[in-house]
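Structures for review follow.
Please treat every number below as a calculation from the coordinates, not as lab data. Computed from a prediction, not measured in an experiment: that's the story for all the values here. Cβ atoms are built from the backbone, for glycine too; each structure is taken alone.
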Structure P
Amino acid sequence: MPDRASLVALADAKKPLFVGIDVGGTNIKLGLVDDAGRTVGYHSVPTKAERGAEDAVARMKEGVDTLLQQAGATLADVARIGLATPGPMDLKAGILLESGNLPKWWHFPIRQRVSEACGLPVRYANDANAAAYGEFWSGAAADCHSMVLITLGTGVGGGIIVGDTLIEGAHGCGGECGHVLIDPSDDAPRDSLDKTGSLEAFCGAYAIIRRTNEALDAGRSSSLAQLREGGQKLSPLVISRAAETGDELAQEIAMETARYLALGIVTFIHTIDPDSVVIGGGVNFGGAGHPLGEEFIQRIRDEVRPRLLTSLRDTLHIDFAQLGGDAGYVGAAGLARLDHRQQK
């Protein structure tokens, strides 16, 4: 949740306002965002995915009402709603297809139903693409013309923006950064969709855990071995904490992850020549301002630079995202704003 001190008072907000809705597996985040990308109000409701999509739409409507009431705004102040959900999706039809996080929501016309429930037009987007637009509009890439966002979590997602255009692709799969190929070997690791050699297969949380377990099984000495033997379930956070204490294997895993990530980033850079590459998500080894996080991001830069065309080596900015968990609803609102401006 945004710090209350960072919220903009309605009287100081630049109109019109936009509502951003970011649907996650656990919670649905709702933000009231002004025309300058500043958050005026915030509210969250539990997803309760097992109840199905119609139930969630009803709670989104209640959430929007609460959001506006808390901010002192009315529906008349809002020009449009932006809605972000996990994919895959049919963006043209506004239909959520077969999301692994939302099994009871498959083939649901979510854009239309949210629009009907809330009484406003809705812009629909993939959640990672919305997060990318949030960072582009008012986050780490706010001063850039083009950017790539890569999100590191259970899997690897992302988004690509050039100018004011979110690259969604002909089939809604544009910006699927986690599925770029970095290892063509037949025996390369497999990702969550059973494809070999993708960026996600090396940098997703489960991939980091797998590489750690393989090293321990091979006899590597590490404090993680004792933790595992004591029943501790390994996670990127556990591995990160071990690295902070000087555990050699844990530090290697973190820096290996940076190297693999760099291989994917080089492909994105040579494809669209962005101003900025932004690293988001929860698997960031401490993130900005943390010693291990800063070492992680610097290793990415060091691995990327010599692989680039010479003219690109000193022009690119690679850094951590700034908006954290707010990026999805801010970006969804920003995309709604973009639609509003284009259709005025």
Structure Q
Amino acid sequence: MIDFKTAVSLFNADNIGELAESNEGLRFLKLRSLSRKDQMEALAKEFGINISGTKSRELLSILFDAKISDKDIDSFIRVAYHQEREERRLAEDGLLSELYKVNAFDWGGLHQNSLEKTIVDNYVKKIRSYDVLESAIDGELHNSLRSYVLASWYNHWSSIIIEDVFKDHKNVLPAVGLIKKIDFFVKDRPFDLKVTYLPEGYIKDARKEDNKKPELTLLRKIAKELKIAFNIDAADSFLLQDIWRKLDDHPSPVAKELISDIASSRISILMKAIAQPDVLVKWLYENQGIRRFDASNRLFLVLVDKDMFFDSWKLKRARPLIAENVNSYLDNISDNPGVAMTFNWEGKEYKAVSDIVFVTK
């Protein structure tokens, strides 16, 4: 049996999975998801708990030990969610229309997790001339920031819409406040939702495992043979798309054959991932960036446009398609969702419970 002090200790140590395995730990996490003071006060008032003179930081402890059933806590959370959800529901169709105005998804060369560092390293510390700096700000930095803001805006609002698709389902209990590494509970198991695409790194590793040359190596070779111009100094991620699209539009049979072969290989990799999702899930855990590493329970939503993989970002706004796949998954979920797994990260072994939902077009 876990007491409040132990629950706090486990939570602060990021042992969310261990917490969720006990009724008391699960109770703590659900109450902790009511992170706002007004929500906790409303819960206390509804069940006649006297909290007069209680400090904000003591509310969670009082509610944890109070005689409120777990069922009543669930009901309160659902009501609180639906109250705040109604405002978003009324604006959802209009928001989706706005998201469809975005024609390109580009971070502008600015790194999402270190925007300030990117600007300081590439402009503040690199440029010595005031006039050159002014020119760089008005030209490249202005355009880069515009792209960055648009990409961030698109990501933010499309992610909220996708989260609501999950949270609206009867088998899901929403986390109505901010709680680290938990977006919702599926059949009482906490999950952090991660929306992603079939990673280029995963595709590269899968080709290597099949003894196939990297896609970019093959694309560069044919582009040179056909005298198709490309910027050799550009990042690999940009070059892959740039040369792919140029060869896809080229009338040469050689170009068409290569694009067809690479596209077919990608579909095979995708189908294998769908048939053996645990392999992709483990790869996603083991290839996290250091800034965002954690071993929380994750539910991955993988979006793939099979006609043009690089346009998969557009599926984040394809709500009906996402809802169809997500609801089908949740309708058939077991009482013990997810799969227990182990993975290695920087020489250490971790455990998590995870699952994956594919949405393909």
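The figures follow:
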{"quantity": "Read-out Rg/Rh (Cα atoms, Kirkwood Rh), for residues 158-285 alone, computed value 1.03, structure in P, Q", "calculated": "P"}
{"quantity": "Given -16500 for helix-only ellipticity at 222 nm (-39500 (n - 2.57) for each DSSP H run of 4 or more, over all residues; to 500), calculated: source structure among P, Q", "calculated": "Q"}
{"quantity": "Relative contact order in percent (Cα under 8 Å, 6 or more apart) derived as 17 - corresponding label from P, Q", "calculated": "Q"}
{"quantity": "With Kirkwood radius over Cα pairs in Å derived as 23.5, matching label from P, Q", "calculated": "Q"}
{"quantity": "Per distance in nm of label points 7 Å out along Cα→Cβ at positions 254 and 318, the highest-valued of structures P, Q", "calculated": "Q"}
{"quantity": "Which of P, Q yields 3.1 [distance in nm of label points 7 Å out along Cα→Cβ at positions 6 and 238, calculated]", "calculated": "P"}
